[in-house]
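Trainee: These are the structures, in structure tokens.
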Structure I
């Protein structure tokens, strides 16, 4: 089980104690509409199922809750899982935590984990066309556009245009001096 830290955040696998906050934040349609595999409404049963399935790392799936270091507040979630197209990562924050740099800090921490600890050559993530803030987070990491396609969005109940971004180890990790 991995626990990660950044300047302002702690990342750990989800626990039953997270269910209430997870239900509140993901129950907000303005959050769930930006995620491919989160239903709306999002219920405690959905959160319990997620925690029971993803509370332990393994089988190519790494789920983390995002907590504030200063007070332990549950802010959101981030994870990495193996897909046919390679390792995909995704992230979300409760709406009160948007615009404070937490998404960038969390994404940077997870990609460092993917490249340094899991030794992956690349990761990819997608963002729905009407959520450009997420695309900006990925671009700041060094990710580059790798195509677009229609992708199911459970919360919306329709397919939505999704821009896929790829980040390679070389683009993310600092170059070593010769």
Structure II
């Protein structure tokens, strides 16, 4: 039985320059280093909760971009000190999954731990989206207003799209450090 894919990819994604960000939001949203490593550096235990990892027919825009109809979607929640901090969604065309086998076998391992170890890693521009107060996430329910970011990553000429929502709990947790 497959789980329903979150509607994160349907947001209105724009260049970062389109948003008035606080210094703290800018620091988190526009940082190009490994988000996993950054979260692990915060006080408290880091935990990845795998929500889904399944084959799917790619959203039309991605299918067109990759000239491929089939792919894999993965959704995870990243927690620090048991506080939900980031909700992430990634899409990979089937060609990427077949060429980069470890991506198909991540399970509860963070994507960032794999891709940021690859010398061939290239990150595309970071785009941002605002998610209105009340946006619902699986297992978390309605959320306060928040920002998300997305980037296309390329590894050995194979792409994947990573989208991350920065949950209010992250900024609450950071205030205490």
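Trainee: Given a value of 3.1 for distance in nm of label points 7 Å out along Cα→Cβ at positions 16 and 40, point me to the structure among I, II it was derived from. Intermediate values should be presented prior to the final figure.
Mentor: Numbers: I: 3.1; II: 2.3.
Considering all the candidates, the number was obtained from I.
Trainee: Which structure, out of I, II, was percent of Cα pairs over 19 Å apart, for residues 112-167 alone derived from, given a value of 41? Don't jump to the answer; show the numbers that get you there.
Mentor: Details: I: 34; II: 41.
Structure II accounts for this read-out.
Trainee: Which one of I, II has Cα extents along the principal axes in Å, as calculated from the coordinates, equal to 53, 36, 32? Before the final figure, lay out the partial values.
Mentor: Details: I: 53, 36, 32; II: 43, 35, 30.
Considering all the candidates, the number was obtained from I.
Trainee: Comparing mean count of other Cβ atoms within 10 Å over residues 24-31 across I, II, which structure shows the greatest value? Please report the intermediate quantities before stating the final value.
Mentor: Working: I: 17.8; II: 14.5.
With respect to mean count of other Cβ atoms within 10 Å over residues 24-31, the highest-scoring structure among I, II is I.
Trainee: Comparing structures I, II by FRET efficiency 1/(1 + (r/R0)^6) of positions 104 and 128 (r between Cβ atoms, R0 = 35 Å, to 0.05), which one has the largest value?
Mentor: Values: I: 1.00; II: 0.75.
The maximum falls on structure I.
Taken together, the values in this text are just the output of simple stated rules run on the coordinates, not laboratory data. What you see is a predicted model; the values in this text were computed from it and never measured. Cβ atoms are built from the backbone, for glycine too; each structure is taken alone.
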